[in-house]
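Listed below are the structures to be examined.
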Structure I
Amino acid sequence: MTRIGSSDLDVRPLSLGTNSFGWTSDEAQSHLVLDAFVDAGGDFLDTADVYSQWSAGGFGISETIIGSWFAKNPGKRDAVVLATKVGKGQGLEGLAPATLREAVDGSLRRLQTDRVDLYWAHADDETVPVAETLGAFDELVRAGKVRALGASNFSGPRLTASLETSRREGFASYVAVQNLYNLVERAEYEADVADVVVANGLASIPYAALASGFLTGKYRPGGTVDSARQASASAYLDTPRGPAVLAALDDVAAAHDVEPATVAVAWVAAQEGVVAPIASARTPEQLPRLLAAAELELTRDELSRLDHASR
């Protein structure tokens with residue numbers, strides 16, 4: 001188990017992303033994924049109020065599906081650390097205090113729970129003074145609706161400003177960071193966020209550990225995949241880095257007799273400050289390769305090869 005920053009939340013080193021729930025996985029399939037994840041020892045769920053606003057299920061469908069799973073499985077709520085987000089939903093954009101208060105109540109209602117364990121600011125909002133946002137988040141923590149706070153998609157300087165404001169005002173502080181970070185998307189996080197994470201003892205919980213499925217290895221030059229993520233994943237093939245990373249993943253995966261996806265998640269997990277990479281599964285059959293990453297220890301040479309290929 002690993003502690004999320006300075007909070008009292010302990011998790012296993014993998015977070016299940018649920019943006020596919022209600023989009024590429026219907027409710028029944030999503031419940032099977034949740035069953036399989038928890039039965040295998042998984043305990044960290046990541047969702048957002050906006051998931052999956054772009055799908056037929058619409059705004060809040062992922063939270064609604066998780067809530068119906070809790071209702072069907074008494075006791076499972078206490079078995080998981082539950083994270084959701086605020087700030088990107090239609091009509092609930094930004095981080096104004098009134099928005100946070102309205103959004104958290106909607107999330108609690110859909111999730112059929114009395115608290116959010118980790119509540120993420122889904123994106124920075126420079127139109128609202130930092131102290132106003134953090135003051136409202138602090139109210140939610142004091143009210144018991146939220147246990148801990150996280151910042152997603154923040155730059156290093158804005159994250160630093162938020163941490164300094166919390167210290168100065170005595171507000172609950174962000175304990176975790178969720179930014180895009182994987183073997184083919186490294187530059188932005190490593191440029192100015194990673195150092196802030198380490199210097200302040202924050203937990204990094206990167207999203208898209210598999211780069212829209214590209215790092216599973218199923219997207220190859222000249223091939224097509226029947227997937228809603230085909231366009232975004234295949235775009236990595238058009239960069240010099242994409243094929244080089246796949247080649248390195250193939251070799252390391254073969255050496256350990258695991259799938260490329262397992263190696264890709266294990267690489268993210270091995271980076272300083274990272275507590276639990278986020279990866280999604282559309283079906284229960286996709287879970288073992290993700291869960292196996294927690295048991296895979298990459299050698300120094302393997303980490304170096306992956307690092308070189310991904311630069």
Structure II
Amino acid sequence: MARYVRVSAISFSGAGGATEEERKENNIRAMCGLIEKACWDGPDIVITPEFFNVLGCERYVDLAETMDGETVGRLSELARRYKTWIACAMPERDGDKVYNSCILINRDGFPVGSYHKMHPTIGEMEQGITPGLESRPFQTDFGLIAFAICFDLNFRDVIESAMRDRSKGPRLICFPSMYRGGIQARIWAHDFGVWFASAITGPHSSIINPMGKVMAISEAYNPIVSSVVNLDYVVCHIDYNNAKFDEIKRKYGKGVELDVYSPEGRFILYSHMDGKSAEDIAEEFELETLESYFERANRIRMEALLR
């Protein structure tokens with residue numbers, strides 16, 4: 001069944017101020033204004049950039065807050081008012097440790113949990129940031145999502161942790177960051193078959209589809225990128241499946257979208273129908289998913305080696 005989700009990601013480089021406390025307050029106030037603007041589009045989730053509330057502050061560890069602190073409180077009010085999920089990326093104090101975190105706030109304004117950056121930079125750890133241990137997916141009312149933060153993008157154990165079960169893994173990765181990621185972000189989206197949304201401390205926040213294609217990108221005069229994505233899809237290889245394209249379209253017409261990428265030999269099948277999912281269609285026409293196809297190829301390879 002079609003699962004249309006509007007994703008909004010915000011680009012923000014800090015609001016400035018004479019003191020670190022003033023910068024922090026200005027950052028929070030400016031971000032609240034940007035989130036309100038993003039909410040004009042009626043998003044299901046809004047993603048903030050990494051450390052947005054302490055940008056320009058050298059003492060970011062000292063300025064870290066708990067999950068029930070001022071920053072989360074003010075963003076929670078917006079989440080409740082506009083009935084949206086918010087990914088709040090900030091330094092989080094938890095007991096005697098400080099993490100580079102992304103705190104997920106639900107539509108009722110309740111923080112449901114936080115992801116702790118698994119791979120802080122050397123500089124962050126020298127400042128006192130503690131690394132996280134895993135990327136655990138979070139359940140939302142539109143499906144599973146997961147997080148990675150900035151330097152995490154260089155280490156595949158982050159997304160592998162989130163995607164332990166590919167068939168039931170998250171369909172959207174939210175990426176608050178100081179850097180854009182570029183081809184690395186597209187590689188993750190492509191290799192793991194997920195939507196990838198980045199919120200950057202500068203222009204070029206982006207939304208990338210499960211084949212690694214950039215679908216939307218923010219610019220200097222438009223710091224908010226907002227797109228509707230369909231999370232009801234399957235990714236398949238063209239081999240053994242492409243002969244069924246006409247049959248699928250003949251039966252379902254515009255209810256099914258076949259987004260074909262010939263150079264990669266793959267396609268995405270989306271369902272735009274109520275009552276029938278992309279997985280239902282794949283099962284009906286005996287389509288082999290990408291993961292299943294590669295598993296079969298490896299199994300036959302092993303049999304061939306043993307001959």
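Tabulated data for the structure shown
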{"read-out": "Origin of the value 6, 28, 36, 23, 7, 0, where P(r) over Cα pairs in 10 Å bins from 0, in percent was derived from one of I, II", "value": "I"}
{"read-out": "Structure with the greatest value (metric Rg/Rh (Cα atoms, Kirkwood Rh), for residues 17-72 alone, set I, II)", "value": "II"}
{"read-out": "If distance in nm of label points 7 Å out along Cα→Cβ at positions 1 and 113 is computed and equals 1.6, the structure in I, II", "value": "I"}
{"read-out": "At a computed -12000 (helix-only ellipticity at 222 nm (-39500 (n - 2.57) for each DSSP H run of 4 or more, over all residues; to 500)), which of I, II", "value": "I"}
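Each reported figure results from applying straightforward, stated rules to the coordinates on display, with no laboratory input. The model shown is predicted, which means the values in this text are computed figures rather than measured ones. Cβ atoms are built from the backbone, for glycine too; each structure is taken alone.
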